[in-house]
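Enquirer: What follows is a group of structures, each given as structure tokens.
Readers should treat all values here as calculations from the given coordinates under stated rules, not as data from a laboratory. A quick note: this is a predicted structure, and the numbers were derived from the prediction, not measured. Cβ atoms are built from the backbone, for glycine too; each structure is taken alone.
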Structure P
Amino acid sequence: MSARIALGAIFTESNHLVGRMTELADFERTELRRGAEVTAAADGVLGGALRALRDRGAAIAPLLFASAVPGGPLTAACYAALKDDLLTRLRDALPVDGVLLPQHGAAAVENRGLDGDLMEAVRAVVGPRVPVVATLDCHAHVTRNMVENADALLAWETYPHRDTFTTGQRGARMVMDIVESRARPAMALAKVPVIVGGYMGSTGEGPFAEVMAHAKSLEREPGVLSASAFLVQPQLDLPEMGGGGLVIAEGDLDRAAAMAERIAWMYWDRRFALEPRIWLPRDAIVEGLRTPGTVLLLETSDCAGGGATGDSAAVIRALIDAGAGERALAMVVDPDAAAECHRLGEGRDVRLTLGHKLDPRWGSPLSVTARIDELTDGKFVYSGGIWGGQTGGMGPSAKLSVGPVEILVASHATYDWADEQYRSIGMDPGRAKFIVVKNPMNYRVGYAERFVRAFVLDTPGPTPASLRHVEYRRLKRPYFPADEAIANLRPTIYRGKRPG
């Protein structure tokens, strides 16, 4: 008889530094699948999980799969609606032989974590003997109740994220191996209080790449089922945040804990190398003008992929003020400005204020006189990444020109993978000197071999490249970088259940 595997998740990344909450409408605009719609996915972590489950002959019990562009924590009402929907479908699907949850791992509901609460609720429904496996982003905030309520947690191995599909496959194979008594997982997590931005977190080269390479090398040792290295979503504000390692060994909890602790120490030893060099926008523009070829201006502090609203106009202001005379592309989320452009129509001149209206703590609106070049409905197709192949929706959008500075004005924030948003409205990155990119990492893939230099900018916003000056409320000191040295530090170790 085929193993019956329940499949579903509530997938998003939360940011406590933004000024808005995530509502049900945010999931409805991005991805909200129920029942048979879940099994229709072909890409991403969900598509990978489905492919592997079918390859193993599993009978799939689809639940709910809800994903949203990162933003503020979910409202209690939003989470309650999604959680109740998923759990009701799980109860209706019983009995099941296993559960697979393709989660993110860094979601929050107001002032508490989401992922651990959901895993605990799933465990309460299926009981202690049914295996529960979850896949996670390598930026997950892995907590005690996640470790204690899951049989296995497996993280994405790349950043920029190129392995969502294959990680979905890995998660599916793990749950099937447990169901078929091919694996007896013993899982342990070890982490240290290091809170850093994502810019230096590449798994291609650099300090985190070294940690990840060590973790993955452990999987070549006999009896090691999986090893993961974690950063953490640093714009969360929750207790006991940090990064480190998680190891799943065959039947040996002590061995898993010892290996995970070595990963955590390796991460701690590289904490200073994880802090980036940051440039003021005007200095980056001056230096960029001295550099032949295309230059990227990384406004990481306004990253929708980290939960920001995308409404910062700080770099647009700097480009206009610089008067460099070079073609530049930039973007800002401003639904009021986009609506005004659509009211007036293409080819008109317009006087507008742009930006800093959705999350006004980070700056004041920029007044511009611009030409309306093009209007669209804001739809585009992702060429890769988490939502590869899916349609993104910026809402009513406009392309404006202020001299040589071209500005994409969108109604909704969308995740940056490559240049899909720009190209969807007739903006050609191949002809620009400066391109503003609101992501700390994906540009390495999305703009690969199309730029000569990238500058990380020092601009206000809820997703800063360095967390040195962020004041947390729920995360208590000591932690790096607020504390560069911590006396008598020992990694925090969480142990899962013993096999059997």
Structure Q
Amino acid sequence: MKLFGGALPRSRCDGRSMCSRFALVSAFAASFGFAGDLGSAVPLVVSNGNDDGAGSLRAALAAAAEPGAPGHILVATEDDIAVTTTLTYDGAAPLAIFGSGQSVTTEVNTTLLAISNGADLTVNGLNFRGPGEFSVENRGDETGEPGKGIFVKLRDDQTGTLNLTLQDVSLSGAAYHGVHVSDCDLGDACGAGATGEGGGSPASVSVHLSNVTIWDVGNGKFDADGIRVDERGDGDIHFVSQNSTFEGVGADGVELDEGQAGDVIATVTGNTFADNGGYCAPDILAPFLPEEDEGEFEDGEVSASDIPGDVTGTPDDACFERDVELYDSGFVKAYEIELDLDDGIDIDEAGDGDLRVLMIASTIRGNLDEGFDVGEQDGGGLYVWAWRTDAQGNTDDGFRGDEEGPGSVNVLLYDVQSEDNGGYGARFRQEDQGDISVVVDNTETSGNGDGDKMGLRVQQSGTGTGTLTMRNATISDGIDARNVDVIQE
């Protein structure tokens, strides 16, 4: 591996258009405001597709981690890069990797690229491909740690903002998360959703995706997502995704979990979330469900020992959710056992902080649970704005938003279509002290659920007010308004 200083020697510009590539890299870095001047800090050059040794990407990552080295790597070889162990960058300085469509591949179940010391990461023009062919019957976690596509780990004492930028990148074939950003001291045991545990640094996490495709990842382990951000501590999550696709992911296409104080602010434009959430394959696992998989009872009628227990002896017992509600007497009030399937996009914010989502010109279809599922609890409000977005053929609700704390709910659906979903076309609920205000404008729903009033449900279960405002909306499958005033304009 050579580290060039100053201008590239003329001999390095011949034959392979090295200077042209270098100029493109410089322009890209400048457009994203990447620190450093590539004109005075010429990047490290990857000149072959070898797993290691001089000219390899592995050697470039090691060199970039040295004090004073440039944090820019140019993949100049036209060869794909095949690796057998994880490519690791353990420096703390920002790192940028620029390719022109090459693939980093592996035939073994390992993480492809790991950023282990909280460095900012920019990747442009590279593909990451694992071995693939994973399923609940061919799991990636039975003989060791399942592999991820890109893994970024924050330091426990990190401050400021961790920045991850991916442009013109694809990821496929990883058994576990396609991309995982972890600010959680429990690592992969951090847990998901509002019930996630663990602590984290004071730092925030910012993820910016442009023209990214994530498909066929997360099919080798339970709860493995296309993009997963675990943020604990006092920081925020800022998520921007443009013209990107999340398809065929085992769990959620995108999952953002903010578990303590801090906001989640997400802007999603021109994205597709399709056919995600199927790791717990119903065609394989549904036969393991008990014959009586749910029930409701009067007090004193059924004891806990009389209902089915945990489902065991399956390809993955983690796929089965068992919820039991008891009376104060200890007798069973209700129970339900079901498969744990997942969503197109799932965002949770717990602790003090808002959850704000803007979704524009996106498609949400064929996901095996909700298409769009967001939830906020504790202090802070829930804000959802969807514009020119379609939800079609999702197994449960097309859109769902829940506020379980004292914050208010503010929703705008404008030029939205929600059709042929297994649950509600759209459902929003406030459960505590805040108000709920939902505006539905120039929006259509049809064919949702299996009963009346399944087009739109707006519910105030707390002590606040509730308002549903309808403007030029066609809800052909009905409105279920609970403790909410309906205003037609």
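Enquirer: With relative contact order in percent (Cα under 8 Å, 6 or more apart) computed per structure, which member of P, Q shows the largest figure?
Expert: Structure P gives the largest value of relative contact order in percent (Cα under 8 Å, 6 or more apart) among P, Q.
Enquirer: Looking at FRET efficiency 1/(1 + (r/R0)^6) of positions 75 and 315 (r between Cβ atoms, R0 = 41 Å, to 0.05), point out which structure of P, Q has the largest value.
Expert: P
Enquirer: Compare mean count of other Cβ atoms within 10 Å over residues 43-50 across structures P, Q and report the one with the greatest value.
Expert: Largest value of mean count of other Cβ atoms within 10 Å over residues 43-50: P.
Enquirer: Assuming -8000 is helix-only ellipticity at 222 nm (-39500 (n - 2.57) for each DSSP H run of 4 or more, over all residues; to 500) as calculated from a single structure, say which of P, Q it is. Intermediate values should be presented prior to the final figure.
Expert: Values: P: -8000; Q: -1500.
This value belongs to structure P.
Enquirer: Given structures P, Q, which gives the highest value for mean count of other Cβ atoms within 10 Å over residues 99-106? Please list the in-between numbers first.
Expert: Values: P: 27.8; Q: 19.4.
Going through P, Q one by one, mean count of other Cβ atoms within 10 Å over residues 99-106 is largest in P.
Enquirer: Identify the structure, out of P, Q, from whose coordinates Kirkwood radius over Cα pairs in Å was calculated to give 23.1.
Expert: Derived from P, not from the others.
Enquirer: One of P, Q was used to compute distance in nm of label points 7 Å out along Cα→Cβ at positions 219 and 299, and the answer was 5.0. Which one was it?
Expert: Q
Enquirer: For structures P, Q, which has the highest computed value of mean count of other Cβ atoms within 10 Å over residues 139-146?
Expert: Greatest value across P, Q: structure P.
Enquirer: For distance in nm of label points 7 Å out along Cα→Cβ at positions 131 and 267, which of P, Q scores largest? Intermediate results must be reported in sequence, preceding the final value.
Expert: Details: P: 2.5; Q: 4.1.
Between P, Q, the highest calculated value is found for Q.
Enquirer: So FRET efficiency 1/(1 + (r/R0)^6) of positions 83 and 395 (r between Cβ atoms, R0 = 30 Å, to 0.05), computed for just one structure, reads 0.25; which one of P, Q is that?
Expert: Answer for the origin of the read-out: Q.
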